[in-house]
Structure I
Amino acid sequence: MFIPDYEIKYGEPDCTKMCGDGTIEAFERAPASPYLRALYVKFVHGAHTKWHYHTGEQMLLATQGKGFVEFQGLPSLEIREGDRVFIPTGLWHRHGADEGETLVHLAVTTGETIWDKDDPCQKHAHGEDRLVMSVETEIADLNRRVLLAEEAGRAEDLAPLLAEGFTIVRSTGQTAERQAFLDGVPGSANRGRSAAQREVHRIGECVVFTCIVTTTQDPDGTPNHGRFWNTRLFIRQNGQWRCAAWQVMKICDD
């Protein structure tokens, strides 16, 4: 499909996706592909996106002004006209204009975009215009990292996510403390894990995360389908959310 040059038109600001005056190109003639989209986004007077990630990859190409791209837990990257930024699959990030500036970029995106619609868009005490990720999004991301680390058998990636005094109750009824659990992680890799029906509930100073984890094989590759109800309790420890308790229950399919 040939798309001729034209005057770019933007839609209205969407507060479920943007903090401030950020608008996405309204281009009804563009191919409605669920797999690949290429749209301009304009941020005015320091506007920026809410935290989000993509189920595919994304490339940002700055065409006007200056701004930033920030990945969760990492320093901001400054971007100006002509700069390009590659964003991997599944990585929480946000992007927009610097304070008092305007930024326009072309966003070439594959897959779906998952937004943290509860992002409060708060500012830090020092006045820096930085997003504060909601607790629900932070916990959901921690559990994504737990699943990836367990599936890869990487105890070193899982260890920072577990609180001191961590305990797990397995589907067999056996319990294991933190170090014993970590020691067994490499031997439980490659189970074909995936998670569904995720829910996050905040109860006072604690957060409870639940999901159904499906496995498709044993670590040696032998097909073995299983479904397990996972309940994880998170607490704040040294200023970070950490998993303090984990219970796994096998779901018996009829």
Structure II
Amino acid sequence: MGTGFEASLPNVELESTLEGKLEAEFIACLMRQTATVLAGKKPSAVFNFIPRAAGLKVSQEHKMYNARQVVMYYAQILESYGFIIRVCAEFDDRICLFAYRTKLLKSVLSRFCASELLYQHGYSICDFEHTIDELIERLAHYHADRGALSVPIDLTQEQKRTSLTPFPHEIGVFLGYPVEDVASFIDCAGAESVSVGQWKVYHNNERAQKQFEVMRRWEDYILERFNTGSSFKELLTMSYKKAV
């Protein structure tokens, strides 16, 4: 395991083993879902890894077990680059993940307006790692209420019987969205936005459109580099050097 980290454009179709296919799939998923995080233009991303292993006859349980091993292996590798992957929940067909750039996310959460909104929504804001843990716990509760087979927290039977946990929309702060837009989204229950891009815009639409364009260009650039020969490691190292 680990060949996909240094390989350019991992080809799932050319892989013959379950481990090889899942590794190639996971690297491709990371590139699609975290390109702007990789580029250092967005602090974090939340997404699903859906292992397929097309062409191989294996049980779903075996496939998910191996997918989990791939995720944990890469989480360990990427941590040394300041790129953190946390598991939020596991279903029978997908793994829900939260990935972030430590330095960028720390900078975002250190802003007064961000910490104030999170405090208003019940976060203790005592330190960075604890705040991340609180978010992961909320995401875990949300998914546990919706059939997740495994979550990274201990749930009592009483907790499992309570009403459905709402999605923690304050995650927009962690994702780098403007705090005022996150607050208005929550207050308006997602309605009455003036435009929609990577997030729903309620304030300063002109600024938001410029940000959307910058993010699109960086995403296109990173994916083009990947698709034309740059390995995930090369792109991660390039952006890591810029980030630090």
Looking at structures I, II, which one was distance in nm of label points 7 Å out along Cα→Cβ at positions 115 and 203 calculated from, given that it came out as 1.9? II
Where is mean count of other Cβ atoms within 10 Å over residues 171-178 largest, in which of I, II? II
Taking distance in nm of label points 7 Å out along Cα→Cβ at positions 59 and 195 as the criterion, which structure among I, II has the greatest value? II
Name the one structure among I, II that relative contact order in percent (Cα under 8 Å, 6 or more apart) of 14 was derived from. I
Could you tell me which structure in I, II was used to calculate log10 I(q)/I(0) by the Debye sum over Cα atoms at q = 0.07, 0.08, 0.13, 0.17 Å⁻¹ as -0.31, -0.40, -0.91, -1.24? I
Suppose helix-only ellipticity at 222 nm (-39500 (n - 2.57) for each DSSP H run of 4 or more, over all residues; to 500) works out to -17000; of I, II, which structure was it derived from? II
Cα extents along the principal axes in Å, for residues 43-138 alone, calculated, reads 52, 27, 16; among I, II the input was structure II
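Readers should treat all values here as calculations from the given coordinates under stated rules, not as data from a laboratory. Nothing here was measured: the structure is a model prediction, and the numbers come from that model. Cβ atoms are built from the backbone, for glycine too; each structure is taken alone.
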